[in-house]
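See the structures that follow.
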Structure I
Amino acid sequence: MAWLKHQSFTIILLVAVTCLWALSVSVGVEDPEDAPDIHALIGIALVVVGFSAGLLGGLIGTGGCSVMLPILHFWLGYPAPVAIGTTLFAVIFTAVSGGYGHLVRRNLDRRVTVLLAIGGIVGVVIGSWLFTILAEDVALLGLILGVAFLLPAVRMIMEGGLTKKVPGKQGDKIPGSRPALLSFGAGIGVLTGLVGLGGGYALVPGLIYLFGAPVYVTMGTSLATMIPLALVGGGIKLVEGWVAVYAGLLLAGGTVVGAQLGAAVIKRFKPTTLKLIFGVYFLYVSIKFITSYFGISIW
């Protein structure tokens, strides 16, 4: 019965994505001028990328933007501002799907989720304002993205290859005072609004290292916190015209399924192995963004 309940929620989200697609077509929603056209092969690629991002999000508590964003920008040809807006829009569905999966399995701390969300909403509005200032300076925005990817890359590589275990105690509660959690959430919100990475890659290590949070509860709390942050940040970027809606919905369809699967099998995997693999990937992405700022192109 529990399995059927989870699949029913996934189906509801997929129907919602399909309805949004049909509504977008019926009202003639136009993508940003410099967004690539979507054909069958690109459409399939977007779904696969979304699924992979959602699976990662369900397993290690990120929203998946860190997977989707560089693929959209470097390999599918979306400008950095559009890639940021589109992935943050898609992660709304990732967070809802993965967050729900963790909620029904009680892999999150509701009190901390609410506090982080309140601070995060304030922060994401500030970050979105900063994004509008930097959106026209694509090179500088790419450099900021490169630095943003460098931090989780180093952390994941160290945790995946140089440590025996992921820090964090056991239990189902995350310690921390209200002011500290609100402030931390605000910082994550600024990051989310500015670079569109969803904040999950910063939320997870922050809760573990700064607040001594249990690992599995941290991952669920991270995804649940991202629901309001992605709604606000993605909504702002949608209104401002930085979202390729059709690409975002294809990504979203993939993430909905992937995030549910990730949340269901999370305790069957060693987080350190996953972190080492994706840490190397994030390091590559970081180097690619940073070198592009200086006019050096690497494959």
Structure II
Amino acid sequence: MAAPLRLATRASPQARTQAEVVAEAITAVARRPTELVFVETTGDRKQQVPLHTIGGQGVFVKEVQQAVLDGRADAAVHSAKDLPSESPDELCLAAFCARRDAADALVGLPLAGLDAGAVVATGSVRRHAQLAAVRPDLRFVELRGNIARRLEQVPDGGAIVIAVAALEVLGLTARIAERLDPTVFVPAVGQGCVAVECRADDAATRSVLATVDDPSTRFAVTTERSFLAELGAGCTLPLGGYCVGGMLHAFLASEQPVGTPAFRETIVVPDDLDGAASRAADLARRARAFVGR
């Protein structure tokens, strides 16, 4: 019997569960046993610190990638939205697993049920900017921690913002008060997708991971990541990109102040990846010019 394929992942309930789903799929389809290797990341250690102050994208990823580079694991399982636009040259994105619902949701009260001055908790500058654009009367506070901890922090008479996919993974969608339209409240690039990295020179592992790769998800998330890569931006910038049905929905706002005009545009993308990536990069350049970056 082949040695178990070692999958590095964060140890949070959401990360563990989605890694277990990947592991089960690999075992079922590729007939390869697996084991999980748990890694603590900077983002896990600093749960009381706002994400945009500790480095944005990459804070949940780098240590998991390092486990593969060090040989402690064969592959790294990530929430695709946590991945920076560029990864180490030694690694490749070998699988984009079939995407869950990419939308954000409110837990607590729906948008129309929030009184003027109601508190909305979110650690995302993107979610803050998008909600403030339609409800400038709301009051926003920081939100960090794993999903269970966040669900404990729903303000009285208010709401928290959370990814639908995170609630799907944990079987908690009954907590959703309102699913936000992802073509209006544009999700983070890659939201709802689990991506798996391995060493670029590890042909055997790449072959195994190819069995859980979903071509339509790969196309959509790679197109979104082309938008992100052209901007060179991470979580410190209010940024969203969502590709679905041959359309790319984009959002970009200035960092300060919240409430200033934001860039919003939807374009048709070609059905070939190179063409879609080129159109996404063009869109990013227009977005950057709009917000003056």
Subject >> helix-only ellipticity at 222 nm (-39500 (n - 2.57) for each DSSP H run of 4 or more, over all residues; to 500) from the coordinates reads -9500; which among I, II >> reply: II
Original post:
Where does the value 38 come from, among I, II, when relative contact order in percent (Cα under 8 Å, 6 or more apart) is the thing being computed?
Top reply: I
Subject >> Identity of the structure behind 3.4 (criterion: distance in nm of label points 7 Å out along Cα→Cβ at positions 225 and 241, calculated), options I, II >> reply: I
Subject >> Comparison of I, II by mean count of other Cβ atoms within 10 Å over residues 33-40 - largest value held by >> reply: II
Subject >> Entry that produces 105 once volume of the Cα convex hull per residue in Å³, for residues 9-80 alone is calculated, selected from I, II >> reply: I
Subject >> Cα Rg over 2.2 N^0.38 Å, for residues 145-184 alone derived as 1.58 - corresponding label from I, II >> reply: I
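Bear in mind these aren't lab numbers, they're just calculated from the coordinates by the rules spelled out. Everything quoted here is computed from the prediction, not taken from an experiment. Cβ atoms are built from the backbone, for glycine too; each structure is taken alone.
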